[in-house]
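Colleague: Structures incoming, each one as structure tokens.
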Structure 1
Amino acid sequence: MSEKTKIKLPQKHDFVIGVVSKITKHGVYVKLKEYEGVEGYVHVSEITGAWVRNIRNFVRQDQSIVGRVLRVNRVTNQIDLSIKRVSESLKKDKIAEYKKQNSALALIGIIAKKVPQTAEELRELLEKPFLREFGSLYVGFEELAFTGIEVLDFMDIDPELAKIIHESAVMSIQVSTVVISADVGIRSFSPDGVEQVKSLLKVAEDTVKQFPEIESEITTIGSPQYRIHLEGRSYPEINEAYIAIEKNLTEASKDLNVEYKIVQQKNKN
């Protein structure tokens, strides 16, 4: 097998990031950032859905682009790309993914300065297990920073190395969270009204316990109003918890004969 065929190449349908290196009459050549020494080609018909009179009206030298891989010739290492088949949302997702991968590699470089292993050895140690377990190297570091060192329990890593990896992740990874905050009005006119209100709030506390990944806090903001604060990693997950709380509070308020209503809800990413 020749050295040429050993070059790492993308797969068909992959999204790749590249820099325009050459513009011709019939298309553009793109150096792929994630594949060393690999160049892709975008035919003029795959640049835009509009009629192209002058390619330079749509792309420029050294422009960064996101392309979809149409064909891969593993004999010649030729990669055919499309720019027009990449939506704006997919483009944003790919750019975000690329930035996160670079952040993960930078973090490996930081760890390598604290341990005997080189950055290449650390990447070899972590990348494949993290890909299998979390889907990407960055998400693995994010889980480590958010959840704790026990995330590495699935790997046979020296405890001191695991500690350094964890501490470096905590210092370097800013974990993004989603917040739902709801102000609720609760009122009871029964003789044991205070206990009835406490019972209703207990329903909210017990419900959120069913979602261990979500942090919660229930506070008084001035009787008869209370605030339910939920914080988690993803909107679908936290919204599921909020819906469950709202459903259980509605049902329990009828059983307890307590007035209950959502006064205000705020979402924050």
Structure 2
Amino acid sequence: MKAVLSIQSQVAGARVGNSVAGFAMERLGVPVIAMPTAILGRRPDRGAPGGGPIPATVLTTMLEALDADGALANVSHVLSGYIALPEQAEVILEAVRRVKAASPGAQYVCDPVMGDAGAMFVKPEIVDAMRKRLAPAADILTPNHWELETLADTKLPTLETTHAGARSFGKPVIVTSAPSAQGVGVLYASPAATWLVETPKIASAPKGAGDLFTALFIARRALGQSVVMALEAAAGATHDVIARSALEGGPHLALIDAQEKLEHPDTWPTATPYKG
């Protein structure tokens, strides 16, 4: 079984970053090698998070140890999310280089975590690293709508403009909060095809839904499922987890209680072709 190398934040008291991605992917049967870009006590939006970033030099020694142990030879996907220091981008690119040297068919998926709905929660130098280093190197990008606008450096107010903005990158881009008449849109735009998946919107969704969707999509692709099936299942399962979380009323994704939905979602939206 091929593994996913997931390089993003580790938050002890919340289901975001690797704290959601690792559980979700392994619940589907995909092994995860989790490297933390930061170790935090809680989400920064809830106050001083505690902990802090992992120096790039430390991440480099972790990568070297994994490589020496042969672990990177068994990786099908490298996933990067939140980075805490701009120099961490170079470690991620080195990880991608080593993984692809061992497995030329491996893919790099960049979730350019920078903010949401107009609120940026990283420093400008992180945005610069995403734009100039990580996004160009990625095989697949998975921004939310606001992050797509930030990467493209332009407003994309409609589904049509969002589609055009995503297509401008010349690679598969999955916009996890595309404008949608139904509620929540997931737009997969690639040079070959574009698909739109829509689910009803649930008010006050906890943080981490984008991290969860990306993890589920990657896991299903690692298991050999088609793009369309992975999109539909990941969108449906994410909706089901959000719905369960809303019922419980807590501040975090109810991942444990809703874990059965990760593999067998009740909601199964249909991906429809989109021409723009």
Structure 3
Amino acid sequence: MTTKEFYIAALQREARAFAAVARQHPGPSSPLIPTCPGWNLTDLLLHLGRTQRFVTARLRNRDNGPVPGPGETGFLSLEPQWLEWQQTGKAPGDIPVPPGLVNWFEEGAAGLAAALEEVDPAAPIWSFRGDSQIPAEFFQRQMSVEAALHRWDAQNALPGHTPDPVEPELAYAGLNLLFGFLPMRRKNFQGPPAAGETYHFHRTDGEGEWLLTFNGNELDIKPIHAKGDVAIRGTASDLLLFLWRRIPVERLEVFGKAELAGRYFELLPAI
């Protein structure tokens, strides 16, 4: 059951697993992350750590307006050299992840878990952009799912290591979260016009079916069982990883017009 406690436990579990990857990498350099082009493991850790501390600041200052603002960095509590890496997005790849930076990440994850615990899921919190307020429950889901995806990225970067799947119910929550904002992304995307293409996504390890219909620059999503031009079936984890461009469609079952599977990513902007 996806309660507040479920999401916080998932966040803590995924953060521990991510930190373990950063600590166990034995090489003299920070490995590149194949699923996050241009980033190494240090970059990924800085990205996730910054996002977690940013959300913590939102949660703990919800009564005093949107914080932090553009360009603010005090909430990060980073050493100057690490802050430069974070701001430029160019951490050195010829050294391992600094142990102190892993400690910083763990402290930030613990702070986020504590902040989420303190807040009612229905409490209004400033959004990432700071131009509207959304229920704290959004951040419970978003931050636990993001931690799981980036933990997968980190594990996938280790030579000879098979990354652990995303926990089924967390992956299902991530799918619902993703399908909640895709229609707006399609509407604002200046991509190729759609011609009524329909995609049926079917979860095989529990509840979850969705029919996506593309028309013009519109995307309609219904959580129903219905025949689409193409059907894509897999576990909640594999569906989530595919839709976030982590794994190829060949890892899933595809029925119908298989050629449309590739077109899916032409109809939506990169995420």
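Colleague: Can you tell which of 1, 2, 3 yields 1.2 when distance in nm of label points 7 Å out along Cα→Cβ at positions 141 and 157 is derived from it? Can you show the working numbers first?
Modeller: On the way: 1: 1.2; 2: 2.2; 3: 2.8.
Answer for the origin of the read-out: 1.
Colleague: Here's another thing I want to ask about it. Have a look at 1, 2, 3 and say which one yields 1.00 for FRET efficiency 1/(1 + (r/R0)^6) of positions 77 and 253 (r between Cβ atoms, R0 = 41 Å, to 0.05), as calculated.
Modeller: On the way: 1: 0.05; 2: 1.00; 3: 0.35.
Going label by label, the one that fits is 2.
Colleague: Oh, and also: For which of 1, 2, 3 does P(r) over Cα pairs in 10 Å bins from 0, in percent, calculated from the coordinates, equal 6, 21, 19, 19, 17, 11, 6, 2, 0?
Modeller: Derived from 1, not from the others.
None of the figures in this text is laboratory data; all of them are computed from the coordinates on show. Just so it is clear, the model here is predicted, and its values are computed rather than measured. Cβ atoms are built from the backbone, for glycine too; each structure is taken alone.
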